[in-house]
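Next come the structures, one after another.
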Structure P
Amino acid sequence: GHGGGTQRLGLHAQVWIAQVGRVPQLLLDSDVEENDQPARDVTDRLYGGGGDHRLLQEMLLGIGGVRAIRAYCRITGHPAPEVFHTNEGHAGFLGLERIRELAAEDGLTFDEALEAVRAGTVFTTHTPVPAGIDRFPRDLIGRYFGGANAEEEVPVERILALGAEDYPGGDRTVFNMAVMGMRLAQRVNGVSELHGRVSREMFGGLWGGFDVAEVPVGSITNGVHAGTWVAREILELAARELPSIVESGRGWEEIRARPGTELWRIRGALRRRLVLEARRRLRESWRGRGASEAEISWIDDALDPDVLTIGFARRVPSYKRLTLMTSDPDRLRGILLNPDRPVQIVIAGKAHPADEGGKRLIQDIVRFTESQDVRHRIVFLPDYDMALGQLMVQGCDVWMNNPLRPLEACGTSGMKAALNGALNLSILDGWWDEWYDGRNGWAIPSADGLSGPGRRDELEAAALYELIEDHVAVTFYDRDADGLPRRWLEMVKHTIATLGPKVLASRMLRDYVEDLYAPAAASARAMAADEFAGARALAAWKWRVRKAWPAVAVEHVESNGSESPQVGAHLSVRVVVDLGGLAPDDVAVEVVYGGVDESDMLVDPSYLQLRDGEPAEKGRVRYTGEVPLGRSGAFGYNVRVVPSHPMLSSRAEMGLVAMPPAPQGMTNGDLR
């Protein structure tokens, strides 16, 4: 239903089926006669719709998507999916529809259905940029999910609570789709190691009381589909010279033993193809603007098939800093026009329809590329699409990326370029932060400690110019007696040998299956067995734990050991805990211990669970344990109580932790 007020409105869609390899893809289309005009327009564009339009798209995707899957399975006999994977908040409402199904069809309460749904849901966050996260006014959600549109099994106040930013620093007036997605999923991940760390900080408030390192957000680094992005000539070369890679995905290291002559020849052919196609696109673009043939004759000599070619192609939000390369136009001119080691740059990009800043950046770069003295060395190609993307990742020698660290969640274009034998020149952000090894390209140093963005851009641009001039160009033009750039080819072979197996989408998919999908399927089955006995029991247990938790307390901590303990010794710890009426099996009592920094905070701590509690006076429980003292230097420990249940995916899942009253609990000493 959509709309608001007293009348309940319907939204209809037809379902198109596209067969992607062996995978059926269902596409929802609201342009059907049962809908009025606003409803028909729901699927009219991908980006740029605001407010109601965007919310209706997400309701159609999430709620309509589940119903489309149910219809497809009913008609075709396809088995019902056990695991649902929500990429970003856009499809997040799928969790609400599955809760409604379980409540209506299986008689579960909202909380029981929530446990059953969370167990089989994976949520992936794809951006650390706040503007990339969908947030709606709370009253808009209230209008579409409440009143005449309300579903009795899914009360609107429960929906509003799922998307509430009710943590320190949150905005109480908005409904956050990412936050709802995380609360409806038992497993959450970012898309590179660095992005996982950034996401743990960004969303840590949802698991209040836990240190950032324990926030249950993991990471799986994105990958790319070689068949789509790698040039046919490179694939054929691999099939001839390294058949084991093509057949079994193994044997990448063998490329190091190959001479590289053939690889260099193919790289030259791909560079030439890019140059010819760039000229064709430039002519088309200039003619489209009404230029005469005389005015475009210069394009015949634009770019050079033998010159070091740097590519930069991506969406143009401001954090990707399209114009960093033109920070010092004279310095860039000198690099492009260097008589001994010239450089050419091919740029493509497109801005989000609502991003005026991005459109301005494109205008700025185009203005520079049309300066008569450099236009044969730096070109901007309009209408960036997949075909142009393929051409560029295949034809460039160097792939340049200079985002504001750490705002690039992963980035994948550099992976595509690497598989084609290009070298990356990038800020250490996203995937490059994880896999740059000093020999597979160049890292542009980040000045992220510096306050002003202007100063930071200036420093990073200077570092970029220096790398291109003194390292990249020097290595590219350093030729042996046969005219081959030996050092360059060694770097290319090293890149393919080391990055090849990592950057593939098949590696990414295997990681998702093993780390997230298979465990989620096992959890979902455990919740659903015996008419959802698992979900009913877990919901009841969580309710009991939440109710008792305010009374759970660490009342007394003491330890004994010598004044200056030796490494390898043990520290005996004794703890008295008030479990607030919970049973010892409901909790884990843990010693958190390890090295401490200058401010007495534990760094990368270890955890020791204390077992076999003995009853003490007034219903308290006494625990003892031996903490191993494994490394020298400043040492500290603390004690905590956390909920414990075999069906929780992590200690932090419920966001509940009880610690001793502040200063007295933490004990420090120096290990000799």
Structure Q
Amino acid sequence: MNATVIDDWHEANQKYLTSVLAIVREALEHHAAPGNSSTADVGSSAHTQSSAEQAMKQAADNLPAPPALDILCEVFALSTFERNILLLCAGMELDSSFASLCASAQGDTMRAYPTFSLALAALPDPHWSALTPTAPLRRWRLIEIGTGNALTLSPLRIDERVLHYLVGIQHLDERLAGLVQPLYTSGELVPSHRRFAERLAMIWSNAAGTSALPVVQLCGNEVTGKRTIAGAACALVGLKLSKISAATIPIVPGELEAFIRLWEREAILSASALLVDFDIADTTDAAHDRAINQLIECTNGALIIASGERRSVHQRQMVTFDVRKPTPGEQCTVWQSMLGRVTDLNGQVEAIASQFNLSTHTIHDVCAEAQGLISDDDKTSSNKPGDVLWDACRVQTRPRMSDLAQHIESVATWDDLVLPEQQRQVLREVTIQVRQRFKVYETWGFASKGQRGLGISALFVGASGTGKTMAAEVLANELRLDLYRIDLSQVVSKYIGETEKNMGRIFDAAEDGGAILLFDEADALFGKRSEVKDSHDRYANIEISYLLQRMEAYCGLAILTTNMKSALDTAFLRRIRFIVQFPFPDTAQRAEIWGRIFPTITPTNGLNVEKLARLNVAGGNIRNIALNAAFLAAEANEPVSMKHLLHAARTEYAKLEKPLTEAEIGGWV
């Protein structure tokens, strides 16, 4: 209905409600009148009643749509008697004459309120079953029974939510307001999500008229997409959508039963579906879990479960959809739609869609954030549109896993990395595969051949300090991606199943942005799989298999480092795409490292890289020595010289419990 029709309906609905209240008022007046059984009085009353009914019929004819009272009576299957009881209670709120009429009709000035006794005596077609708890008036809490000495003599009052509904005002029941919120969704659905919404709507339409609709479960980490699908499906079948967090569902049995009944009534009055949101709720408590299961099992009407993992129910029919983010092709389409006016992108949209796995909502957020920095008209701007969008995507998708991983600021470049050319070439091939993943997998169709083994993984093998972590920094800097070092001591758990949960959290958190994951000293977790002698051995092998599975499906780059390649299972090595050996640096390579170790602005004096290269240590130790020497020189307010480096070298060797020979430091000072 448009605004004019709605206004007309409200006015006509009010007139209709007034006319039907007049009929009930006349019934009260007739019952209260002295000698109301006389023939004259009955005839007069019949004439008046007929006039009221004519007014009601005229008001009904002027309605552009059914009145709220008739809709409520139909959906809750009220008898004529139950309808009149509801009107009797509504009259107390809407017509000031009802209180005195109730008192007169009951012959007691202190009983100026409706009762079942009055209704049974004064209203037509009475039946005792209307008083029972399972009858509609009480089951759906359309009326409230006050305190009294007897059921039939207790005060009756119309429920406030029902009263507002009768006069044409929709609002959420205040008893639900702290738990349930309207969920408004907007925006175009991508084709894959639209198909989900259409299927969901079809399931509900086919089940219409049955005792209970199937519960719909939307699984996966695509939180916004699941809500948008639910909203679109509701719109297709003419329903509104409300949401409750699983964490706020009442767990006390009486409170839970009351909530279920109130929501079922609300769903009918407002034509709404309920989405139970598990995405931001911790529901590991057993009592809470039982309450949630009861809600799912006992709630009729349209019910949607939004969760990361699948839930099972025993009595209700459940239909499950696994919702993922839009496909890379769909994401490209959304990007191009949002960036229609920006022309200076040089194919970077495909690269962004390949690297960042974003929802439609997040793409809109990124574009809004970047809009102020992108100037298509300002040719002198240093903010290139592609770079601005890329950096905004990195910020939006930066994972939150500080308890399991350390974010490393990547500043190292190829110039800082001293490695043989063969190893450098393998590292360049890694960057090529990350960059060209979209073209090969999507445009050239390799992904259509199967999803297994599409993850890009690398194993860095070498002694401590040979440049494995620096190489990961170089890759992250080159690819302009975030780098996270995984703390394996926090990941591996002695409790069965917890290691897989921790690993799942890491990969799930990093998935959207394709961050580079660096599993340092990986042989601690991925050593040779043992023979199964007990349950712990079996679960240790399960942990390794789970990791391999997640690595092969991961959309980013996973790097593993180890000091001992021989400690790794050959079956594991076969599933690693790149293996890079980091050799201990020879004299020439150490001289090259020493030549690059000091920033250009660091003051130095008389440094001899050939002599320094005689120190038989790896690049990591060289950096420690250089940094410690710089602190000594700064304290002495002098340029860094060989004497400072000698002192720092002795400290480093002592830490390594390694003797510092004359052959290494002879002639330094």
Structure R
Amino acid sequence: LKALAGDCDHLVLWLDCDAEGENIAHEVIGVTRRALDQKSLDEQRQNPHGVATRRIHRARFSAITKDALRDAFKELAEPDAALSRSVDARQELDLRIGVSMTRLLNWRCVGRARQKFNPATKLVSYGPCQTPALSFCVDRAHEIEAFSPEEYWKADVSVEFPRNKETSLKWIVPDDKVVRTTIRKSKGKQDNRPTEKIEESSTFDRGLAQGVVDLASRSQATVVDVKATKDSLKPPLGLNTVALLTAGSKALGLSPKQMMNVAEKLYSAGFISYPRTETTKYDPKGFDVRRVLREHTSHPEWGKTAGYLLNTKYAKSGRPPLRGYDAGDHPPITSLRAATRDEVGGGNAWRVYDFVTRTFLGSLSNELAFTREVATLEIARKPDSPQFAIEQVVVDSLGFAGSCRWVLRDIGAPSKDDPRVDLKTGMKFPVVKANLEKCATKPPRFLQEHELIELMDENRIGTDASMATHVNNIVDRGYVTLCDETGVPLRQWRPPRPGQTPPPRQVGRYLVPSSLGIGVLDLFNRASAESGSDETPTPQMLARPSIRAQMEEEVNLIATGKLDKDACLEQNLQWFEARYAEFERSLSRQRVNEFANGLAPVQNGLRYWRRLGAFEPMKQQPKNNRHHRRGKGAPRNGAPRKQQPKGTGQNQRDRAGSTSRKGGSRRGAPKQTTNSRRRGR
């Protein structure tokens, strides 16, 4: 860079247009400034009274396309020094705080972790973002431990619809008898209000449920009322980074880090716009919807949807919808050009590109309009007769569901193989099943990756550029284990071999805290309990989201020029140094021994959570399941190995070959090598 700057008159910075990109741009300025300043001095000597030429320029762009780059070159701006200083402050705080705490934890705890948890443990680390993110997962684990199951009863009643279709009915339980389960959100901001989950067709009163089942047995259900209610769903907002990472983990089965890596490759290839943004609102002046839709009208999968929007809603104007939030950084993530599966590269690249494009088209579409039909049924026409309900959904206008087809499943719309039944008052359906099921309330589930991303965004832990890394860190450190809904660790997907049965599909990406993750959080909590008053800051604050949110707020003030960088660093480092001293005093030998005694291998921890009912029951696999690794000597096609006759083993064959050739004479036997003689012996 220094050599190139000596031969150039101007420096144009084309780094990514986010905070990290701005910081890298100023590093480039620091390397090349001397050569460019020399150019300015030479110009001033030649023309002492002239206006100095600006030689350092910043390009602002959000997509790598011909038009976007040309527009950015026409409107070159000055670099943002304040934004770069804010990144320097965040990096220095994270480095000094994280390294100091990590060295202390390693000095006291890593040896014990290798003995009791996993010999391959590299380090016991602390991070100003990583540890608060871990606290969300550990808080949920404590809620599961504190949960007490309660027994309740469910009336499982089904009727036979036309075409021999069995349909379950929902028993309308009296309000004072219904089963309600209290679920608390993970401790985050200030909102920890409990929510209620109502178990359908269930009650704590066994006698009431038994009476309903006895009445429904060998009876008919009669439709006594049908109500239709109009409803609608608004189209999605523009896609930002958090929504992209959430969808990747929830719907595509990709970790946040994998999702971001794929999105960055698509951006570099010019398929999508810049994938790191907080904005969900399209620019009403700079974004032309018609130009992007024309690009997609010829696509074989969503070309009809793009053409329909171009000829109807955007026939006269290309102004985008005005909904959403403008964070002032980059526009929402959009699909810039049409491409087929082969052009994108297939695999995860195609899945991400397909999701981005369909969400983009959905955000430009109209709302989804549908009608909910709720039919009330009775078993016996009496005043105190139990009532049942059945709900059907009729789609009136597809709207954005034309491209985002997964929304139809979310609202319960019928599929082609499951047509709607026209329910009318007086219709009767025979009851084909009436069973009483004994159930128990279940504890809350562990956090999934997409839920953790949403909590981090809500509590301002990390930036859109770093959230994926923080989630990946707590997994790599062994603080949490990624499991499916049955508590089985997620395996890396591999294509099955020919003739091999593929392994069962794993559902969910749950973050299950290990004993190491819970133990590390407990170190901070115990230190706070020993420090005394609740009014003074304690080491527990080091692991809570509120401190990181406050730090991010101060760093953002540096970016806007409202706070001095050095003052911010001094204030924060003094606070953390005091907490470090308190935490160091609390790590006595006795406390470290207590930490070590609480450690156990990952599989032991998973068995413990399974006993508490934190996972779904595991499905029984058939005994001849062949998705496991091929055993020694087994044929590649998975067929059972043929039994050899007794006495025909390798040693027996060797002995027979050495004594019975040419009528029992060894004269005609081949010369034995060292290996064959060793096998014979």
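Every number here is computed from the coordinates shown, using simple stated rules; none is lab data. Worth saying up front: this structure is predicted, and the values here are computed from it rather than measured. Cβ atoms are built from the backbone, for glycine too; each structure is taken alone.
Here Rg and Dmax of the Cα atoms in Å, for residues 107-442 alone was derived from just one of the structures P, Q, R, and that gives 28.2, 107; the source is Q. When distance in nm of label points 7 Å out along Cα→Cβ at positions 27 and 99 is computed across structures P, Q, R, the figure 2.3 traces back to Q.
Assign the value 12, calculated as relative contact order in percent (Cα under 8 Å, 6 or more apart), to the correct structure from P, Q, R.
It traces back to P.
Structures compared: P, Q, R; top value of Cα Rg over 2.2 N^0.38 Å, i.e. the largest, recorded for Q.
For the read-out distance in nm of label points 7 Å out along Cα→Cβ at positions 155 and 411, a value of 7.5 was computed from one structure; give its label from P, Q, R. Mind showing how you got there, number by number?
Details: P: 4.8; Q: 7.5; R: 3.1.
Only one of P, Q, R returns 7.5 for distance in nm of label points 7 Å out along Cα→Cβ at positions 155 and 411, namely Q.
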